[in-house]
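Read through the structures below before going on.
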Structure P
Amino acid sequence: MHIKSMLALSWLAIGTGAGSHAGAQAPIVIKFSHVVAPDTPKGQAAERFKLLAEKATRGKVRVDLYPNSQLYKDKEELEALQLGAVQMLAPSLAKFGPLGVKEFEVFDLPYIFPTKTALYNVTEGDIGKGLLKKLEPKGITGLAYWDNGFKVMSANRPLHHPADFKGLKMRIQSSNVLDAQMRALGANPQALAFSEAYRALQTGVVDGTENPPSNMYTQKMHEVQKHMTVSNHGYLGYAVIVNKKFWDGLPSDIRSQLEKAMKEATTFEKAIAQSDNDKALELIRKSGKTQIYTLSVQEQAEWRRALAPVQKTMEQRIGKEWISAINRESAK
């Protein structure tokens, strides 16, 4: 309801921007909404894109940023984009499964990416491009993949072995794969919006969660979690997407300038993602509020064995060919 009430105003803004290029009296406004803090890798990259886009187009485009779910929560933002209430998002890749593009859930599979190199070979190659193409029938154009990093697990008790998860209520994004992952560990998955995670952890609605360290730190989740395990068991990344009708309606020169700005912002984002996570982990350690544990080689092998069946379970949903293609790429 909130989304549809903003729709008329949004298309009016587009009409006075993208629809009146000849007069160029008003800038083309791109509302860029996201759910994380401005000082996360995604938040910083959004700021960088805004600066680059406005400079490259000499003010013909204005990018308005709305971080921290100011406009929409997780479940609302994709509908808002499709309706045209916002023009640009950078949702986590898990969000496209509920939209009907289940192939993106391949990114949620535990331990599917052994290294960042393997990950980038997928996102920057034919597999990544092929996945973005699948968004077009939904009225969405994919522009880039942004990185956040490998995830840690947290709870109010130590998580060293799969058996330690038994009975825990673990917050996850809405994802069939992540649901299966937590169940394979013996936990009870609870799908909650990112903006609701801190409060749920604080009040005991859930016992723990998974996230890259930068998200844990910027949302202060470490303040309400006594234990964290550096498991690197899964990956969290984003796709920068735009409303297809809006994007296709832009003049070609403006679109080209925005594509260049996005490419530069993406290079910047990938460069800071790992360092931000490293810094966040150190800040969490220094806070003294959370005890950080890193899995041994033997323990990680134990986690891999417990989570290995998830790939097989998800073959029919995601598509065996996509899982096999990524496994082949990761093995190179």
Structure Q
Amino acid sequence: MDVDFHVNSNQADAVGVLLEQNSVEYKVLFDNLQDGINAQLDGQKSKRHSYTKYNTWEKIAEWTREMAKKYPNLVKRLDIGGTTEGRPMYVLQIGKSGTSRRAVFMDCGIHAREWISPAFCQWFLIEGEEEITELLNSLTFYILPVLNIDGYVWSWTEDRMWRKNRAPTVDEECIGTDLNRNFNISWCEIGSSDEPCSEIFCGSAAESEKETQNVANFIRSHMDSIKAYITIHSYSQMLLYPFSYTYDPAPNSKELDEIAKEAVHKLHSLYGTSYVYGPSAFTIYPTSGSSDDWAYAKGINYSFTFELRDKGKKGFLLPESKIKPTCQETTLAVASIAQYVISQYS
């Protein structure tokens, strides 16, 4: 039996998780979906990288090379390993020579369809220069512009609403693992699925996916310096912190709440955009195997997840006209978190 029903779109992912857990098949339908897709794919016609357009992976990869070439004393491009389909994962190391070894790791694009996320990681480096220049006197940033590269490419070429990576599974008809359910923290428990066809499939084992392995290995090898972890998602306008897999508070939950409160205040100050903040399990929905919980469990005490604009009117199809304001305000929030990290390790 087919049943159509509507939910508040900023709760769509939460409803999806509940349906998955109860083995209910469903499809997410957006109004005017094709119009939104066509508008975004128009950006592919340009061969030039733009900070106010959505860029293909090829443009982003070339951009990382250009950044390292243009700013050799500030930017290094690190190849941290290949994806399932063999694409190199580039982390940009941004910092001044002689800078303290304190660092912030930030990744974008863990879910393929969340295009505003990679757009922010590109914006933050150059267009956010005014806000981060002072930070670079004390911090190094490790920025992974697109974590789920294969899925991102697929979302450009085949299926705009694709979420997972593109790794084969035991079910030949079902491709992909949800990389934000694949980290080794309470793996494949609450808010995850062991069904390969599920949008929240946790993989065959913790860190079964090459993308997850590469990120985890890089962070583990830099644990002496990384003091904060920030992962950028969309959508819902939320700033989340551990835990996702349990309703128990994190040991420094009061501190995390104060940091999030100040970051959201700074974000709101630019355009009046309202964000909700709090522990993930309470604020959005419980999940297991998430990257922010894993980073926190590894000893990175300042671990945060941003869910960028909007609240669901456009959802994953956020218009390109919203890239600049979204990135500008989010830069203020990330800078606020980074400034707090500096204050704690000065």
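Please treat every number below as a calculation from the coordinates, not as lab data. This is a predicted model, so every value here is computed, not measured. Cβ atoms are built from the backbone, for glycine too; each structure is taken alone.
Any idea which of P, Q comes out highest on FRET efficiency 1/(1 + (r/R0)^6) of positions 182 and 286 (r between Cβ atoms, R0 = 30 Å, to 0.05)?
Values: P: 0.55; Q: 0.95.
The structure with the largest value is Q.
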Legend entry - Structures P, Q, by mean count of other Cβ atoms within 10 Å over residues 54-61: label with the highest value: Q
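Can you spot which of P, Q the value 2.5 was calculated from, given it is distance in nm of label points 7 Å out along Cα→Cβ at positions 86 and 294?
Among P, Q, the structure yielding 2.5 for distance in nm of label points 7 Å out along Cα→Cβ at positions 86 and 294 is Q.
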Legend entry - Which entry (P, Q) yields the derived value -10500 for helix-only ellipticity at 222 nm (-39500 (n - 2.57) for each DSSP H run of 4 or more, over all residues; to 500): Q
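Given a value of 20.9 for mean count of other Cβ atoms within 10 Å over residues 158-165, calculated from one of P, Q, which structure does it belong to?
Q
Supply the structure label, taken from P, Q, corresponding to Cα extents along the principal axes in Å with the calculated value 63, 48, 40. Write down the numbers at each step before the final one.
On the way: P: 65, 42, 37; Q: 63, 48, 40.
Label of the originating structure: Q.
Suppose you compute P(r) over Cα pairs in 10 Å bins from 0, in percent, for residues 174-309 alone for every structure in P, Q: which one lands on 13, 41, 34, 11, 1? Numbers along the way, then the final one.
Working: P: 10, 30, 32, 18, 10, 1; Q: 13, 41, 34, 11, 1.
The read-out comes from structure Q.
With relative contact order in percent (Cα under 8 Å, 6 or more apart) as the yardstick, tell me which of P, Q scores highest.
Values: P: 25; Q: 20.
The structure with the largest value is P.
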Legend entry - Comparison of P, Q - label where FRET efficiency 1/(1 + (r/R0)^6) of positions 134 and 230 (r between Cβ atoms, R0 = 25 Å, to 0.05) is highest: Q
